[in-house]
1. Going by distance in nm of label points 7 Å out along Cα→Cβ at positions 11 and 35, which of structures P, Q comes out largest?
2. For mean count of other Cβ atoms within 10 Å over residues 115-122, which of the structures P, Q scores highest?
3. Determine which structure produced the value 25 for relative contact order in percent (Cα under 8 Å, 6 or more apart), calculated from the coordinates; the candidates are P, Q.
4. Say we calculate distance in nm of label points 7 Å out along Cα→Cβ at positions 51 and 211 for every structure; which of P, Q gives the highest result?
5. Hey, mean count of other Cβ atoms within 10 Å over residues 3-10 derived from one of P, Q reads 23.9; which structure?
6. Could you tell me which structure in P, Q was used to calculate FRET efficiency 1/(1 + (r/R0)^6) of positions 179 and 243 (r between Cβ atoms, R0 = 25 Å, to 0.05) as 0.95?
7. Taking distance in nm of label points 7 Å out along Cα→Cβ at positions 27 and 83 for each of P, Q, which is largest?
8. Here helix-only ellipticity at 222 nm (-39500 (n - 2.57) for each DSSP H run of 4 or more, over all residues; to 500) has been calculated and equals -14000, so which of P, Q was it run on?
Structure P
Amino acid sequence: MRIALKFAYDGRKFYGYARQPNLRTVEDELIKALIKYGFIEDTKDSFLRSASRTDKKVSAFGNVIAFNTIASKKSILQKLSDEFEDIVVFGANDVKSDFNPRHAKYRHYCYYLNLEDLDVNKIISASSAFTGEQNFTNFSRLESFKDPVRIIDNIVFSKVDRYLLIDFYAPTFLWNQIRRIISALEKVGNGKLEKQDIVEALCNPDKNVDYGLAPAEPLILKDIFYDFDFNYNKKLLIILEDLKKRILNKIII
């Protein structure tokens with residue numbers, strides 16, 4: 001049987017999501033707990049896979065892992081409910097034997113950008129350059145085996161106190177893609193760049209352009225969507241809301 005889990009975490013408390021030697025990461029904490037309770041023996045035999053590997057200080061309200069196990073969804077959620085301080089596992093579902101959580105319908109990230117001395121209208125106008133199919137070589141930390149062409153379905157803006165909340169929707173994202181987009185948009189907002197500069201950087205991926213990398217902490221993986229729904233534990237959803245408040249209280253100062 002294969003199980004998918006949905007979980008949240010405070011990225012400030014970990015050295016990123018993916019396992020790294022001698023460092024506390026989200027993935028490592030989850031794996032240790034699954035082995036501790038006998039839900040898996042190791043990551044290889046259980047075919048454990050993660051949906052998104054967020055950077056250090058990036059939090060998540062809805063990341064996903066999947067693994068093979070003989071345990072039930074109920075027992076897994078019960079055992080993991082009190083296991084962590086900075087991770088909340090709040091949803092589960094049975095999935096197909098070949099299910100890989102990386103293959104999602106779309107991902108939803110958001111970024112809280114401080115509005116001080118920024119022209120919001122210019123930012124919103126410039127953001128249209130990033131939607132649709134684009135080559136993001138100049139707006140990502142591109143790994144050699146990755147295709148730089150990605151599709152961003154939508155970018156949505158709203159105001160939260162003195163912050164501009166920017167929501168990104170896409171099937172996949174490249175390493176550092178959103179943070180580099182944000183850095184470019186911020187430079188448009190403060191007059192250091194024009195929209196045309198972004199368009200040219202997208203249209204000329206062979207010409208190296210670096211508009212910087214925005215801070216990680218204001219970035220949140222809000223959710224990942226598939227062609228099925230998760231079953232949620234109501235008590236754990238209350239704990240999830242408390243975790244969200246703790247995270248947002250540190251971002252929105």
Structure Q
Amino acid sequence: MASPWRLDGKVALVTGSTRGIGWSTAELLAEQGATVIINGLSNPDLVADRARELTDRFGGEAFGLPYDVADSKQVQQAFQAIFKQHKRLDILVNNAGVLSDAFLGMIPDETIEQVLAVNTRSVLLHLQQASRLMRRAKSGSIVNLTSIIGRVGNEGQTVYGASKAAVIGATLSAAKELAPSNIRVNAVAPGFIDTEMTRSLPPDKYDERMAGIKMGRIGTPQEVAGAILFLASDLSSYVTGQVVGVDGGMLV
């Protein structure tokens with residue numbers, strides 16, 4: 001009997017998947033048998049290298065698809081390429097995101113536009129395209145990456161918090177709309193995770209965040225990826241419209 005964790009025969013797109021949580025997710029999905037599509041924008045060579053690495057390590061298929069997740073035309077073209085190559089999409093992980101902190105009254109217009117474009121607009125664009133492909137098969141799982149900041153807020157992160165709170169709203173609405181087509185839509189809300197982004201924090205800010213974690217340690221990208229795998233797999237076949245916190249007890 002096949003394990004419900006296994007994703008054999010399934011095609012998965014993970015946006016922003018050359019590093020951090022996105023890369024850990026791509027690794028785990030590939031390990032479980034999925035055909036994984038790697039996405040990135042700033043370094044097309046790295047996108048291709050990551051896809052080759054997955055193929056070499058896990059023996060399945062992996063492909064690189066470099067495009068701007070916030071550009072509607074490029075997103076449409078990416079999904080056309082996915083349909084031409086695979087004729088289906090079973091799993092979408094909306095992971096791509098940016099963080100740019102600034103206090104109110106000092107936030108440049110460009111920051112607002114960039115953060116909302118990458119963190120929110122990209123999710124809406126991918127929900128649109130993925131729903132069309134998944135409806136053809138009357139099945140699919142979409143996992144959106146939000147953040148604990150989108151749930152509780154944080155000073156200096158008004159724009160980021162707004163962008164991630166919007167992802168929660170989109171998740172809940174899309175879950176209701178797509179459930180009749182057997183398409184599940186959930187969100188994962190990471191807390192303080194050990195990534196390049198958190199490592200660049202000033203020591204006082206780092207210690208402040210650590211002090212709020214009930215489990216007393218920082219989380220890993222692999223632990224976030226584990227929650228995403230659960231929501232992508234058949235183990236969560238009756239789960240939709242949920243926001244799963246992976247935060248070590250920061251909200252307890």
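None of the figures in this text is laboratory data; all of them are computed from the coordinates on show. Values in this document were obtained by computation on a predicted structure and should not be read as measured data. Cβ atoms are built from the backbone, for glycine too; each structure is taken alone.
1. Comparing P, Q by distance in nm of label points 7 Å out along Cα→Cβ at positions 11 and 35, the maximum is at P.
2. Q
3. The read-out was computed on structure P.
4. Largest value of distance in nm of label points 7 Å out along Cα→Cβ at positions 51 and 211: Q.
5. P
6. Traced to structure Q.
7. Q
8. Values: P: -8000; Q: -14000.
Source structure for this number: Q.
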